[in-house]
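Below, each structure is written out as structure tokens.
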Structure 1
Amino acid sequence: MRSLTKGIITAAAFSLMAGTALSQTTTLRIQTHYGPETLSGKNAAMFIDDIQTMSNGEIQVEMFYSSSVVASAETFDAAATGILDCDMTGGAYQTGKNPAFQFVGDIMGGYDTPFQQLSWLLLGGGLSDAQQLYNAYDMQLIGWWVVGQESFSSTTPIRNADDFKNWKFRSPPGLETIIMEKMGASPIVMDFTEVFTALETGIIDGADASILANNAGMGLYDIAKHATYPGFHSMPSDHLACNMSVWEAMPEHHRRIMEVAMEKLALRQAISGEKANIETAAQLEAQGITLHNWSVEDRNAFRAAAQKSWPEFATTPEAKALVESHLNYLGSLGLVFD
């Protein structure tokens, strides 16, 4: 009996040693543009803790917040060339590389909610469609995390589409400038960091910066006493995209852990963003800030202008393919407007 017991213990020890020897460690360097104290930064930290814990420490991450290694727009290339391993910013930063990235980064005038937008990716064939674009640049798209609709901030009322006429506002580069010019506005492209000063000095009347909660955190409503809420015009998709060689070298169970954790991050990001916006809206109204909830007709007018502008921006085969993919899926949801 003692011999049998010893044999079992020896076999178990051998099995444990063999399993340890066969285990593979994945070490990733990931950068995000969000600071660790922000809502998105905290959710990113949750994702990192999840993948490290679920892999029993086999996945180890060196996380860089606030674009501390390279500039935000350079994160994608830094991952593709091996300076980093993964990019946790967003596709919209890469529109200069290919306008197709607009339609995986900020599908302006498209979806109503983060859940609709995520459903295109996860249920509507979007992931395979987008993957072709990412793979062409030696990157693998792992998933999205979408915080929700952004809000315009303004020193003047923005009650409907008519109030856009001659409205000077901060705009990111790209598709939005085309859409808003059609609506009669005067977009001024400037860096995100310049918004507060430009509002304060009257260079602009308003800004497209972020979601309501983040705008409030930036202090914009100390100056701008009007905002659109709920938002409707812009809902950026942040992504996790990794160097293809790094991704393909990972064992299957590590890749699966990251994919599943991304879906959890997507859910947490969407619901925490909505909660933060609801709380902020109540606080702002109590402070006398006017929140303009646009009518269905005015929202649809913006969507129609946006969707008519998509083909103008989709000047490459990849961009045209993504626009067609979105329009087909939006049509199935009843969200295409003439």
Structure 2
Amino acid sequence: MESWGIYLTFRKRFLTALSMSAAALSAAEFPQAEISNGLIQAKLYLPDAEKGYYRATRFDWSGQMPSLKYKGHEFFGVWNERPYDPKLHDAITGPVEEFSDIEAPGYAEAPVGGIFIKIGVGVLRKPLEKAYDHFKTYEIVDAGKWTVKPKGDSVEFTQVVNDPQSGYGYEYTKLVRLVKGKPELALEHRLKNTGSKAIATEAYDHDFYMLDSQPSGPDFVVKFPFEVKATGTWTPGLVELRGKELAYQRELQRRESAYNSLTGFGSDVKDYDIRVENVRTGAGVRQTSDRPLSRMVYWSIRPTVCPEAYVRVEAAPGKEFSWRISYEFYTTR
């Protein structure tokens, strides 16, 4: 019996190691880059219509970050527990962004079979459906032209999309940069409208924080500079709001989620100031922007904590709009 137990233990470890090796081999096949400023080390997956890690139509293809390490702490990772599929809407990692989760530019006026745009993705085809669904993976008519410029401490992404049929066109640039001499990551965006129609939408960062792979629970605290309030009802017994903080009442289990729209912020850019800390490991991150909040949503499941901060993005034909999001990584002990 003892030898059988040893065999089972060995077999389990072997299969686990084999699975991890297969995953590592698979991950190595995706186009990627690594950056560092001496304090932070980060890995990014690069956009690629044929081999990219993410090829769905919800999130911006640039800035996918499966790993960011600072002082021995890991801040991101693979949170989605479903079988990997590059066309799955949320098969993505890191501080990724989405443009307009409510309605994409051009969608409302497009006929069935017509086209609309999703910034950071490209030109999409509208199927027969009741309403836009950002969880759906749409047919990509044109992914635009991506240019990627990696450096030692940054990667610059540029996507050019021109669609005369819909009247929409843009040049979208995102610089993912580690700030020199600081434990800070900056996402610097510029959207130039090259089409004949105005672009009016929102952009938000989903974050997908995974501080040291700790489960969402009482060890996490999320802090705001304002008295935070929820517009809806939380699932009983999961989280609660305590003045300027969001706290967990217990550890979330598989298939449980906490979701709500949050209010309490004003038009001052100072209200875009969010901290996520894990008291067990001491890992913390502060997220700020040079644009004010337009909306605030909170979503969490067991593997990830996600304060989703929205900003308004508007650009008339021939005009540009820019915004910056900063992440300051720190330890509490």
Structure 3
Amino acid sequence: MRIVVNDIAASKGGALTVLKDFYNCVRENDTENEWIFLLGDKLLEETDNIKIITLPEIKNSRSKKLMFDLFNGKKFIKSLEPDVVFSLQNTVTFGLDVPQILYIHQSIPFQKIKKFSFFKGSERSLAIIQHLIGRVIKKSAKVADKVIVQTKWMKEAVCKQCHLSKEKVLQIPPAVADISAYNTSHEFNKNSFFYPTAPAIYKNNAAIYKACEMLDAGNLDYDVTLTLTKSTEKKNIHFVGRLPYGEVIEEYAKSTLIFPSYIETFGFPMAEARKVGTVVLASDCPFSREVLENYENAYFFDPFKPEELASLMERVISGDIQKKKTSTAQDDTQNGWLTIMNEVINLKHNN
């Protein structure tokens, strides 16, 4: 059987992680079927049964990618004579007459906590995703034969907003990396806080800045480490840039994780920190509640009320909130990507 995997858009961040995780799963577990990956760059190696086709001219232009999905792509993909098409980039290729399975990991069009504006320069790109590309994503979900999402809240949102049956949308949680090989014996420092973040507005770094200003007014002893490139001096905040994964795990072990982001599909830092037993101060949002369900070291705050975050941080510093030994953990024994691969392979037989 020949399967085309469309992920032309992937180039960095979470999208690239999704692509590589799925590719590695196919490479390690399937030698019987023929796989063709459509990519924007030569990001993966070919094998006896995996072929890579790059289309950089499409990847480098949002409008060209949209045209490919809506109009031009069907002719190109049909020429490959696939039995199944699997899209890892949130949108299907319209006009195909073969079974399609869609993986949605873009949550911006489905969340209701924030409406981004075209008229604010800092929000314009997010508004395009929410209001324009979001329409294509939702139409894609309706066209696809099957849809896969990572979390329960996303399944509920996709089913409700796209008017789909629960049987059509599968919720398969992503695999969280095994961190047992890393040294996590660092002593917990109640004065140390950590947030692996990015500059995007919804990562809500501003909530941390404001909370720190409140703590500074009380002359408290603490420090916050952010994985951002320093743009300005801020008291008690260390901008360290991107860290190697091992150092991130070390930070989890010795610090309290702050997670004020209010838009995520899953929220990997919380899941990783949970494995280490970290104290987590998280935004009170559906994804946070889901990832941290039944976790003893989880505390929640309104992401738009930095005074609530400041209060929790002060409780950690004072020792009112202490790191508890954890007895519960997420069930991560299921290989999510293997389950997804089998769903893709079996889609042909079920149609």
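Can you rank 1, 2, 3 by mean count of other Cβ atoms within 10 Å over residues 191-198 and just name the one with the largest value? Could the numbers behind the result be given before it?
On the way: 1: 15.0; 2: 17.8; 3: 21.1.
For this comparison of mean count of other Cβ atoms within 10 Å over residues 191-198, the top structure is 3.
Of the structures labelled 1, 2, 3, one was used to calculate helix-only ellipticity at 222 nm (-39500 (n - 2.57) for each DSSP H run of 4 or more, over all residues; to 500), giving -3000. Name it. Walk me through the numbers on the way to the answer.
Working: 1: -15000; 2: -3000; 3: -10000.
Source structure: 2.
Thinking of 1, 2, 3, which structure, once distance in nm of label points 7 Å out along Cα→Cβ at positions 167 and 303 is computed, gives back 4.3?
Working: 1: 1.8; 2: 4.3; 3: 3.5.
Value 4.3 for distance in nm of label points 7 Å out along Cα→Cβ at positions 167 and 303 corresponds to 2 out of 1, 2, 3.
Values in this text are rule-based calculations from the coordinates and carry no lab data. As the structure is a computational prediction, the values presented were derived from the model and not from experiment. Cβ atoms are built from the backbone, for glycine too; each structure is taken alone.
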